[in-house]
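Multiple structures are listed underneath, in C-alpha cells.
Derivation of every value follows stated rules applied to the coordinates shown; laboratory data play no part. In this text the structure is predicted, and so the values were computed from the model without any measurement. Cβ atoms are built from the backbone, for glycine too; each structure is taken alone.
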Structure I
Amino acid sequence: MLKQAITSSNAPQAVGPYSPGIQLGDFVYLSGQIPLDPNTGDLVAGGIKEQTKQVLKNIEAVLSELGLETRHIVKTTVFMTDLSEFSIMNEEYASFFEEPYPARSAVQVAALPKNAKVEIECLVINTLAYETSQCGCCSQQDCGEEGCGGCPIE
C-alpha cells in the first residue's frame, strides 16, 4: 500500500477511526492533536498555554517516529474554542518553531473533542532523503546521473 499509518507510544492514541498520521511519499499528514496526556489519555490540567504545549509535544512525538522534527512542518491549522486567547497560544506555539515558520491558519470553533481549548493539525514534508544529499540535485552524494550536472560541491 502506498500510504503508511504513523502512530507513537509517546503520543495519545487515536480516539476514533483515524490515524494520528499518514505518510504518502514525502508528504506527511498529521491529524489534529488535542492536549491529551499520552500516559493517561486525559486532558492536561491548566489553560490554553499548558494545552498548547501538550499539543505541540504530541506533534513532536508523532513526527519523531519518522525521524522528523517541527522544522519539517510546512503548514498548520490551529483550531481554538476562544480566539481571545490567541496571543497566549501564539507565544507557546512560537517557542516550538524557528524561522522560516510554517504557514498557518487559526480559526475559532464551537467545541473540540474532550472539551479541549486547542487542536493543531499539520502538513509535513519528509525531506530527510534530500537533506543527506551533498549536491542537492538528488538523494545521492554524487550520483553522476546524466542531466544531474554533477555535484557542485567540491
Structure II
Amino acid sequence: MFTFSPIAQRLDVLCDYVAHATRDGKPLRHDPVVRQRIAELATEAEVARVLGLAFVNKSSKGGAAPTAEASAYKLYATELVQAPGSASMDIGGPGAQLRVKTADAPMAGRAEVDYSYTVIDTIGGGASEIQKNIIARRKLGLPKNF
C-alpha cells in the first residue's frame, strides 16, 4: 500500500491487522480513533518521504553538502520509525507484547519487535541530539547545545 521504507513496512503490517481484526466483536477498521491514528502515521510518513526527496534534490545540485537537510531527514525519519511500533502496541492491545512467532500474537509479534528495536535507529548514524545541534547551528544559526 505504501512505498518501500521501514516506516511503510510497519504501516502495512498495522493496516493489514486493522483490516481483519476485531475488538469486542466489532471490526477495528470501523473504529474512528484507530483510523485517525493510522491516517496521522501515513501523513507523517509522507512528510518523511518529502524531506528525503528535498535532501536528494539539494545533493544532486552540487555545491556545499546539504548537512542540515540530511540531519533534518535523519532526525525526523528515525523518530517517526518508532511511531508505527507504538501504535501497533496500542492498537494490538496486551497481546501485542508477545514475541515474534508466538501463536496468538497480533501481527505475528511484529509489534513487539518494531517497538523494541526502533530505538536503535535514533542512535545509529548520529544520535538525535547531535542531529538537532547540526540543524540549530547550520540551518538556524543558533549556538551549540553543549
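What to note about this one:
- When mean projected area of the Cα convex hull in nm² is computed for each of I, II, the largest belongs to: I
- Each of I, II could give FRET efficiency 1/(1 + (r/R0)^6) of positions 61 and 117 (r between Cβ atoms, R0 = 41 Å, to 0.05), but the derived value 0.70 comes from II.
- Among I, II, which structure scores highest (criterion: mean count of other Cβ atoms within 10 Å over residues 21-28): I
- Given -18500 for helix-only ellipticity at 222 nm (-39500 (n - 2.57) for each DSSP H run of 4 or more, over all residues; to 500), calculated: source structure among I, II: II
- Entry that produces 21 once relative contact order in percent (Cα under 8 Å, 6 or more apart) is calculated, selected from I, II: II
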